[in-house]
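Just so it is clear, none of the values below were taken in a lab; they were calculated from the coordinates. Since this is a predicted model, take the numbers as computed values, not measurements. Cβ atoms are built from the backbone, for glycine too; each structure is taken alone.
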Structure 1
Amino acid sequence: MNKKQIKKLLESLPADAADFLKLVIKKMKYRKKVRAEVLTELAAHFEDELKDCKNDDEKQNKVKELIEEFGDPKILGILLRRAKKRCRSLWRTIVARTFQTIGILLLSLFLYSLYIISGQPSINIDYTKETLKLARPVADESLNAANLYQKAIDAYKEPPNIENEDLTRTLKGKKWIDELTSQQLDSLKKYVNDNAQATVLFTQASKKPYYWLDKSEPNNHPFIHMLLPELAPTRDIAKMIVWQAKLKAYTGDIEGAFDDIFTLYRSGQHLKGPKVLIEQLVGISMQAMAVETSRTILTNTNIDLTTLQNIQRKFTDLRDRSTFIVDFKIEKFLLLDFVQRCYTDNGRGSGHLIPRMASQYYGALDIGSNHPYSDLNFIPFLGMAVVSADRKQITKMCDKYYDTFQKHAHKSPWQLNEENVDFKMGINQWSLVKQLRYFPFTYFMPALERVNMVMHRSKADVDSLITTIVILRFQKQKGVYPESLQQLLDENFINQIPADPFSDKPLVYKKTEDSFILYSLSENFTDEGGEGHKNDEGEIKKWGKTGDAIFWPVIK
């Protein structure tokens, strides 16, 4: 029934009856269609009662009687609504209840979202200062290498260009001086000479016993905001010193060349220990440069017995004072700082995720500023905040996981492989819901298996270099290569046989027709008989998922 029909129907009734019916229908508060049906039924009832009335007075009196019989229009409207609800079909009831439930859930979600959005973090710990406490073992600033490294960085001169190409790109892939053209060699010499002062300062820094950086920041800055801009120029200086060492060895200054190599190795050690993981990896990389440069020089020069003995002694001393265990304390700080900045703390440590803070931390990393966060970033974090584990649960899992990581770091890759250790600790088996509940772990989790591999590869590299030097010493002294590593131990050339971290045995040594081969079983834990790993281009690389890691002879 449309509006015109309803109007016509009401006009056919006395005014009091029409007003009463309007009021009843209004009090029903029900669907329009149902109200129209009820109105038609009530109007028909009035018409039936009034059809026998002879005049208007009788109709007016009858209307009054009917209205009195019906009673309060509000109560009548409610009763009619309830009656209609009881009479409606089952599917209508189900649909109505469903929409009511959805409405309640949406309202609850809206109110809970308001509660979540209004949360505030509680920042109690300055993890930058905590990092400094771990990295700074003594109070005497004169023992800290940081200032000298910074002076070296400030004094560093960029390499020249050759035919519009950076010299370092030109040198990439080349291992020895005789691979360079005369123009490249002249540019290299100029590059080294221009950086004489930087090299002196870098060498002085490497001889300091400690290294730490005071990166004090206002406490409103996140810990991850602690940038490490000095790492890139440090690596540049390290690469320059590598070529300086090769230049010296090429011209016969073997002792000077290895002094540079020892500088590199000591500097790499400065970056290890309780540092950010990227610092530790750069430290390993610098020590790997020192080891590879040593092998290159041993391959391309003829070093006398006394010099070999001195090199062995110095490298052995450096190895014995080195750490080959990754330290996860500072990496753990990254996650804990995220938690304190992006979760509320209601006094019991079990607060919820704050979407706007997580969005800023994840995106702009500019907490404390007026940086506007994007709705596209904010909305997913709002959804995660609804399902996320609370602060207490995240912190508890953080302690559990990083303590386990640290225990793994003390075991060799072979031991971990034998124990069938899951470096992901089940995270890759988590359901989607659990991944969302504990999403910080998927964001901050380092590639633990690779880190462990790199650390133990580093030790195998150093041990194999020292062993190579000892074997060359033995050959110089006796005119033949040793029959086995055990012979070196028996004749006091070494104090212990170097272990292979990728097996439960020593590094593999075999005499060849005119030299020897020294290798590790590498990452597949299988002895391939000295066959090296090949990449997709067919090039032999030292480390890989297939083949052995060959330390000697040096791969051309």
Structure 2
Amino acid sequence: MTLIGWLQLAVTLGLVLAVVLPLGRFMARLFAGDRTLLHPLLSPVERGFYRAAGIDPAAEQSWAGYGMAMLVFSAAGFAALYAILRLQAFLPFNPQGFAGVPPDLAFNTAISFLTNTNWQAYSGEATMSHFSQMAGLAVHNFLSAATGIALAIAVTRAFARKGSATLGNFWVDLTRATLYLLLPLSILVALAFMALGVPQTLLGSMDATTLEGLHQTIALGPVASQEAIKQLGTNGGGFFNANSSHPFENPSALTNILQIWAMLAISAALPITFGRMVGSEKQGWAILSAMAVLLVGGVALTWWAEAQGNPLVTALGVAPDMGNMEGKEVRFGQAMSALFAVATTGLSCGAVNTMHDSLMPLGGLVPMVMIQLGEVLPGGVGSGLYGMVVFCVLSVFVAGLMVGRTPEFLGKKIEAREIRLAVLAVVILPLAILGFTALAAMLPAALSSLNNAGPHGLSELLYAYSSAAGNNGSAFAGLNADTPWFNVTLGIAMVLGRFAYVLPVLAMAGSLAAKSRVAASSGTFPTTSALFVGLLVGVILILGGLQFFPALALGPVVEQVLLAAGTTF
């Protein structure tokens, strides 16, 4: 764990922190309906969309109406993407001549990109045409991210308003998130990627002559544009199978920094947006601080575990100076590989520049736990913020139980209805993750897909369902997921993780929006203090530990104990 490594981490996270305030304030103005620097150029386009769709942007929706609009939009998006994947052989921009995607894989992939999971049970360069990549997958990279942002803004309005029966207009929030935020940032980041060597072409491939005089066919495509929204929208679906370890997706240390910055920027800025919209920017900083404590702690633990090296390899006489470099790119090194692994799982991104299956047991434990904690550190664009709001509600409830105060958050009294809905949302993830993992661990059809037995095989199963239900999309590898069992059950887990989670949160938001805001008193627990940040961190860790520790103990923890003893299963 070198000084250079610490400096790399500090510079990268410092670049993220530098945009948090201006970007957070920009989004607050945007979703409050105020004019921004982009309005003179884009507001005519926005109004044109509303006229074409017959939408009244001034008409607001109740939580049920907002949720129904989101579900109808999502169902239509699924149907369109499924059709594109099945029919891609007959659609344009298919220089590779790919056939249609099989039904179960098309189902899994359509659900995956719809829910911002971007789980890939296929090799992108060998399965998807350019049309499928651009008109299908990339479009949903924008729309699924914009949907998450819209939902977070609706939840934010519940605390900003009083006595309100509405949470805003889903179609307006979706349009503004796409048009004013995701699209301009994606253009800028794509241009930066192109300048740094990421290809952008409609060619299917090119032939090259190797140093040995042989011929090699190299897959190409519109990589830079896909890469930009993949990272900014915390989507994570790679153009190539190797994802961000592929030299065309992530050719250098500079592109690696840009990728990490892009996937963290919006999610880290949204707490500031929340604080500005509810009238307490300090509250946004408190939420962001809790996210940062757990994220940085996870990076340090992962880096430490990898820097120790593999004792079994060391016993063979290999010097452990570079630590465990299996599954890592030398051009990124230990520190930036650890940061990428923890950031992508603390988010709901799922992009990888390191093969998580090759991490040391404790190193692999951290990314898995980051997902299981609810994808809130800082979480996917939008989904991370409303997930943190749920934990904030639970934290003030716990504080009220401990000190005998009435639970309040931002002037809204937290009562039985809100707690029941918050708990309902929180239990969705362990139900989907542990339930499907238990079934898969008993069924020969699932076990036959494992490349490893024992604790590591259990970790592969547990990670797969954690990634699906957490809408993350990264994989532990070592698992053949392109089978009917995994394509269907992982798809169901993705649906539960996205929609069964957010609907109770919207219902909770509707209940809170209707309440009056009460003034703070001597009995109010302050939620902008270091004490609250510590309580929030503790609630997140305790809930995650209680739910998943037994399963983790049988997987990566046992594997680490065996490795320390100089043996494997």
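Looking at mean count of other Cβ atoms within 10 Å over residues 182-189 over structures 1, 2, structure 2 comes out largest.
Set 1, 2, criterion distance in nm of label points 7 Å out along Cα→Cβ at positions 46 and 230: the highest-scoring structure is 1.
Each of structures 1, 2 was scored by relative contact order in percent (Cα under 8 Å, 6 or more apart); the highest score is held by 2. Out of 1, 2, which structure matches 0.65 when FRET efficiency 1/(1 + (r/R0)^6) of positions 158 and 486 (r between Cβ atoms, R0 = 41 Å, to 0.05) is calculated? Value 0.65 for FRET efficiency 1/(1 + (r/R0)^6) of positions 158 and 486 (r between Cβ atoms, R0 = 41 Å, to 0.05) corresponds to 2 out of 1, 2. Using distance in nm of label points 7 Å out along Cα→Cβ at positions 342 and 462 as the calculated read-out, with 3.6 as its value, let me know the right label among 1, 2. Of the options listed, only 1 reproduces it. Comparing Kirkwood radius over Cα pairs in Å across structures 1, 2, the highest figure is found for 1.
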